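Quick heads-up: structures coming right below.
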Structure P
Amino acid sequence: MKVYNSMTNKKEEFKSIKPNEVSMYICGPTVYNYIHIGNARPMIVFDTLRRLFEYIGYKVTFISNYTDVDDKIINAAKELGVSELDVANKFIKAYEDDRKNLNTIMPDYRPKATEYIPQMIDFISKLIEKDYAYVVDGDVYFRVKKDKDYGKLSNLNLDDLRVGARIEENDLKEDPLDFTLWKKTDEGISWPSPWNDHGRPGWHTECVVMIASINDNQMIDIHGGGMDLKFPHHENEIAQAEGCFNHSIANYWMHNGFINVDDEKMSKSLGNVKWAKDVVAQIGANVFRLAMLSTHYRAPLNFSEELIETTTKEVDKITAALKQAHLQITLANYHSGKKNDILIKKYLDALEDDLNTSLAISVVFDTVKEINQLLRVKEIDLEALAQDFNALIDMLHILGIYIELHDFNKDDIALYNDWMNAKNNKDFNKADELRTKLIELDIL
């Protein structure tokens, strides 16, 4: 198993901290609005990675958080005339609905930032004690110059960053790159702390504290998220963890690429933001997931009508082959617990090479092609068909694609046999009539 580590910028052999166990933390949403298709990409990518690990025998602990305290949530609450809690709860529910509708497995832990305020205050206090943080007029900042390796994840030039940061420089900070750990505030939800009576945590502190709290201050195997989180969010997480725990949180950092819409950057100003819930309602989870996984996760993905159209046809091909194989196996009352090991190995080899889903999907279509070839002959090799069928089911499970198969009864089988007899007897009117019924019953 190899994964591309954003920290070293190369593929590395994956070695878990604990034998046969994987711990993963994926940055979740700030819950002030519905998620767009860009937010949905890491959900699908890392859900697929989780499914792969579980399939090859690992026990996975999957954590994904909710940022439920933020200026955006406060502003949304003001606009709607409700509390921040109401806004956060509304969009947490919407996000969890999206998870289910996208066929993702629920995380083992779904921590909310507001549930970890005491731990954050304790964490920040330790950074102050170690001289990694300082207090100015009730605000607490991380002292970036204290971390000699700052910038190692993003490989950005710190001097250039300082020049850019001076435009909005806070005169109270020692360095333009110093970032907020705790901010004094007079509006919105707040908590008392040793530094002020009303304050709330900085965004970059939330994830590192939640990871530490759930994982007993130890390192995890994989920390993931979108490419946009590399800097400053993940960079700042690492700096804090190294200051407090003397480790960089995770052994492997994984980041998925951006999504464009019709070859343009998705943005509110262009009016081309696509909400995940609307797209899934329009095309379904199977098409959406296959489209999202059709390009390697680290590469940009162009979301377009052409992609939807192509992927819809591909899902239809998979569905048709799977249903026809299921029908023939059922008619013959044939059972086999074996899978086509050659195709499964080819498929897993692709995924175990830094989650190469595009190559793995090509193996899915090799399997579909083989199934169709087996179905075309008069004397069907039922063992070969069953093994390909079982292999395809497993492949689709890892991709999170679920195709409902008809639960046949005696009447269904009798109807199918009548249709076959009508065709063989060249009674085409009756055959067409029976075929229509079979389609309505989702048998054909």
Structure Q
Amino acid sequence: MDQILAQIRASRERYQKELIDFLRIPSISTTPENAGDVRACAEHLRERCAEAGLDNCVIHETARHPIVTAEWRKAPGAPTVLVYGHYDVQPVDPLDLWDSPPFEPVIRGNKLVARGSADDKGQLYIHVKAVEAMLKEKGTLPVNLVFLFEGEEEIGSPNLEPFIREHKELLKADVALISDTAMFGENLPSICTSLKGLTYMELRLKGPNRDLHSGEFGGPVRNPANVICELMASLWDKEGRVAVEGFYDKVVELSAADREDIARLPFDEAAYKKDLEVDGLRPEKGYTTMEHLGSRPTIDVNGIWGGYQDEGAKTVLPSLAGAKFSFRLVAGQRHAEIRALVEKHLKDRIPAGIEAEFIEHHGGEPAMAPIDHPAVQCGAESMEKVFGRKPFFQREGGSIPIVGTFDTLLGIKTVLLGFSLPDCRIHSPNENMDLPNFHRGIETIAWFHQLLPRYLAR
């Protein structure tokens, strides 16, 4: 490992330059006008995998954006690791809040600022470079590998599960490895052991057949904008707890040991509020902020619209209004069941004079990786070797639906080794990747592959 680590450290400048080239490609999966960029990004990634020494580097067509796979299977009897990542990125709006163009990467201090730098191109690239360094130095690997990189994660991965079902033999592995989460803080390495599930919905309302004068028609005629506000407000009670009947029925409650583990995390609530520039928080009654963030289900309005939005005033009663909203789910809940409960809750409250259309976007199940799983323990030792301290184990409020899919379809657990930081601003302007963590991440992944056969042999 000394020679491999020396190889990684000697290549840091090159790795950064290559990552910058990767980040320049505007691989926004949700917008049709960027479809060519997404494909170009897949081609770029396939070429980098081949240059790293991987075999069978292939672009697979799907109904929308391509999937890239690559393999190395020259270690008979050794375990196989399935590495997943996504090369697509979120839209960049609002552009005026970026300090520099989102696809013109800039280094500010220790931060590489660009869309996709943390989510997930920068973290995906960690895996390519770790394997490249090991193959370049030793010509072999202690494990077998298959890379699975998709271009649709940010739009719900509609074509990924069908691909996995059709390619189970290609993707057969002993464990999955993903870097698409954040560490608990700077110099505070951590391993995510729990992810929330997700359901994303949209509700569109139609009232009168045209926009109306709010003075001449307001009152007797139902205003869709008023109704959408009433419906969204009905989702919570006065204490902020979700008011949908049956929402909590199958939630797995935290044990005393779970709460002790969460309490060990070095969470500074005052610093958290200061960073967000808010003067108060409202965790669910009976739970701490950290317990609520990682272990309790939530509903949030992600967007709401209706009526006049431009500068100045216009006294209009709009014909149309709508909202987009999502649920984050925890162990015991199933996204299809929760979607049905929420839809019924809202349908029961839609008044006469309003037509409603429900649109289902995407969803996924919650997932957990036991702390005592040998591969999770391998990840912990790998992080400790590089960061010089034992990592914390934390529950994540975000969702990576593929983790549950790997569990159910391939029968494997996933180790979540993430290297971004809480202030990386994913999905926001000025997204960034901590460069020291990028380089430490490459070393950590190399250690993981080196140590894994010993852990799985126990």
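Structure values in brief
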{"read-out": "Given 7.1 for distance in nm of label points 7 Å out along Cα→Cβ at positions 75 and 427, calculated: source structure among P, Q", "value": "P"}
{"read-out": "Relative contact order in percent (Cα under 8 Å, 6 or more apart) from the coordinates reads 17; which among P, Q", "value": "P"}
{"read-out": "Value 1.6, calculated as distance in nm of label points 7 Å out along Cα→Cβ at positions 259 and 371, assigned to which of P, Q", "value": "Q"}
{"read-out": "Which of P, Q yields 79, 51, 45 [Cα extents along the principal axes in Å, calculated]", "value": "Q"}
{"read-out": "Structure with the greatest value (metric FRET efficiency 1/(1 + (r/R0)^6) of positions 99 and 435 (r between Cβ atoms, R0 = 30 Å, to 0.05), set P, Q)", "value": "Q"}
{"read-out": "Value -15500, calculated as helix-only ellipticity at 222 nm (-39500 (n - 2.57) for each DSSP H run of 4 or more, over all residues; to 500), assigned to which of P, Q", "value": "P"}
{"read-out": "Winner on FRET efficiency 1/(1 + (r/R0)^6) of positions 171 and 395 (r between Cβ atoms, R0 = 30 Å, to 0.05) once structures P, Q are ranked, highest first", "value": "Q"}
{"read-out": "Mean count of other Cβ atoms within 10 Å over residues 195-202 - highest-scoring structure of P, Q", "value": "Q"}
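Each reported figure results from applying straightforward, stated rules to the coordinates on display, with no laboratory input. Computed from a predicted model, the values in this text were never measured in an experiment. Cβ atoms are built from the backbone, for glycine too; each structure is taken alone.
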